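Heads up, there are several structures right after this.
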Structure P
Amino acid sequence: MDLSLSCIRWTSPQTVLGVLLLGLTGCGSQAAAPTAPLAAAPPGFWDHWGDGRAELAGYTLTQPRYGQHRRGETVLITVTEDFTARGRVKSSGAHGDEYPVLKLNEARDFQTGLYDYNVMTSVFARLDGVEPLGLPHKLTFSMQEWCGHVYEEIRPHPERLSQMTYSYFDGESVAAARHEVPAGAVVADMLPLLVRGLTGELLGPGETRAVPWLESATDRRLHHRPLTWGEATIRRGESPETKTVPAGTFTVETWTVSIEGGVTTTWWVESDAPRRLVGWERSDGEQALLTGVTRRAYWKDAAEGGEALRQELGLPQRAWPEQP
C-alpha cells in the first residue's frame, strides 16, 4: 500500500465559525491525527436526501466464518431522520430538542451449514455540525444465530463513549462501561458514510492519514474481542478507476483502510453523485458487491406482493413453502 503523504487539509463542510476553529492544515511524512472536523450535511445534501425516501442497496456477500468463506447478502438502508437529544431516538414530533441525523442500517445475513447468522448494525450521524466527523452519534448492534443473540449500544460523548452490551457468552456482558475517545478517532462502522462524503469530507483525493481506530461491532462480536482503540491508515485514491459488479460497470474512486496488525479493506465509491457504495473487499476474504440500488419509502411496501421489489435490489425473491 502506498503510504506517501501529500499536504493534508481537513475542512468542515459548514461555512460557520466552527470551520475557522476546527479547519486544520498539516504537512509531513507522517502527520499525527488532528482533531477531526465536525460532521455536517455537505452542500446540496438536502436536495437529494430531503425527499423522505431511503436509499436501499443490495450486495452479494462473502463472509469468512469458522475457517470457510460463507455466502450471504447485505442490504444497506440509508435515510435521514429527526432525533431527540434527550433519548437519542427517532422523534415522533412536537419535541423542542430535535436535530437531523443520517441513519445507516446494515442488514447482513449469511449461512453457516445448517444455521444462519442475522446481523444488524445501525449507525446514526448528526448533521448539524456539533460532533466529530469520525464518530457516530449512536451505534446499535445485534447478532442473532442459533446459539443465542447479542445486543450492544454505544453512545459517544465529549472525550468518552459509553458502552452497554448484553451477550449470551460468559464474561462478555457490559452494563455501563466508559471509554476515552482519542482525538481524531474513526469508528469503522462509520466508513460506508465517510467514504461517500455524506457527513463531510474525511480526506481529499490522494491524501493519507493514520487515525485512532475502533473496529466494527461485527468484527468484535465474531472474534469475541473487547472494545479497544487501535490504529489504522486511511488513504483516498487520486485517479478514477472502472469497477464491474453485478449491478453494472461504474467509474469509482478507491479508498483503502489498513488496520495495524489486522486486515486491509478496499472500498469502491461511485465517482459522481450520489456517490453510491459499489462494494468493498478485505484481505481476509470478506467481499460485498453491489447487485442493485433504489430509493423508496420502503416502510410502505409491507403488503403481500411487496416481496417482488427485492428484484430492484438484485436480490432473489425469498420463497416460503405453502401451508398444507
Structure Q
Amino acid sequence: MSLIQLIAPSGYCINQTAAALGIQRLQEAGHQVSNSQIVSRRFQRFAGSDEQRLAEINALAQLPAETDIVLAVRGGYGASRLLEGIHFPQLGAALRARMPVICGHSDFTAIQAALLAQCGVITFSGPMLAGNFGAETLDAFTWHHFWQAISSPRFTICWECDASPLQTHGTVWGGNLAMICSLAGTSWLPVIEGGILVLEDINEHPFRVERMLLQLHHAGILGRQNALILGSFNGATLSDYDDGYDFSAMCQLLQQRLTIPVLSGLPFGHEPKTVTLPLGARGELVHDGKQASLTLSGHPVLSASVSIENHF
C-alpha cells in the first residue's frame, strides 16, 4: 500500500467523474489518496488561482514523511505561469534528501523539466489521475508499466521499430514536445549532453510537430543528443491538401536532417496505453534492426516496505 498525494498545477479537471473513478480505483487497489479536495478547485480555466497552485508545488518541500507518490490530476495549461515563483533551492534540497515518486505528463512537463534543470530531481512522465486511472476502461498495460517503473531500480521497455541497428546510452529526458519547445532559451530547460530525448504530443498536425522539432534542431538541442525517440503523436486530422505528407514522411525528413538516430513507435504519451519513464534517469538504448529496447536505472523507487499491487 502507498500514500498518494494529488496535485493540480494546471487546468481545471473538467471530467470530475473520471477523477472520482481514478481515486476509487487507487483506493480499491489498497492505496491511500490524500488532498483529493483539489480536484474540484477552480479559477477560470485553471485548477485554482496561480497562488493556490504555486503554493501546492512549493509545499512539496514539506511533504509528510509517509508520502510515497505525488500524482498530477491532469494537464491542460497553467504550469508555465508558476515557474518564476517556484522555490527551487528549497524544493530541490528537500526532494533530493527524500525523493518521492512524482508523476504526470502533458502540461506538467514544464515543472518536471524545471525540476531536472534547476535541482537535478528525477520525476516520472506517466499516467495521471483523471485521464489514465480514471479512464472508462483502465488500461492494464499502463497500470503495469507505472508500478514497474516506480518500484524497479532497473527495468526495460521493448517495442517494435523500423530503424538501423544501434547501441547508445545517456540521460533520458523530455516529455511533451510543445512544453519542451516553450522552455527553449530559458533556465528551466535542462542542458543535457549526450542524452536520449523522448517526446510526445497530442492534437498536433505532422507539420506542427516538424516545426517544433526543427526549432529544437536549429537551437542545437537535438544535435547534442545521442538519440531521439518519438512516442505517441495522435489526434491530428490529415486532409487531401497533405498529399501524402504524414507522420512517417515527417520522420523521414527529420532523419535526413539530423545526424542522430530517430526512433518512433514507443507507446508513450496521450494514449490509454502508455509506458512510464523516469526523466533524468540513465538510459541504455539498443536496436537490433527489428526491435528497440530502453533499459532505465538510477531513478527513485518506492521503498521495499511499500506493498505494490500490480493487478487491478
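Every number here is computed from the coordinates shown, using simple stated rules; none is lab data. Keep in mind that what you see is a predicted model, and the values were worked out from it rather than measured. Cβ atoms are built from the backbone, for glycine too; each structure is taken alone.
Structure above, values below:
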quantity: Source structure (of P, Q) for helix-only ellipticity at 222 nm (-39500 (n - 2.57) for each DSSP H run of 4 or more, over all residues; to 500), computed value -8000; calculated: Q
quantity: Highest-scoring label, criterion being relative contact order in percent (Cα under 8 Å, 6 or more apart), among P, Q; calculated: Q
quantity: Per FRET efficiency 1/(1 + (r/R0)^6) of positions 147 and 219 (r between Cβ atoms, R0 = 41 Å, to 0.05), the highest-valued of structures P, Q; calculated: P
quantity: Structure with the greatest value (metric distance in nm of label points 7 Å out along Cα→Cβ at positions 75 and 163, set P, Q); calculated: P
quantity: Structure (P, Q) behind the derived value 1.8 of distance in nm of label points 7 Å out along Cα→Cβ at positions 211 and 227; calculated: P
quantity: Value 2.9, calculated as distance in nm of label points 7 Å out along Cα→Cβ at positions 99 and 235, assigned to which of P, Q; calculated: Q
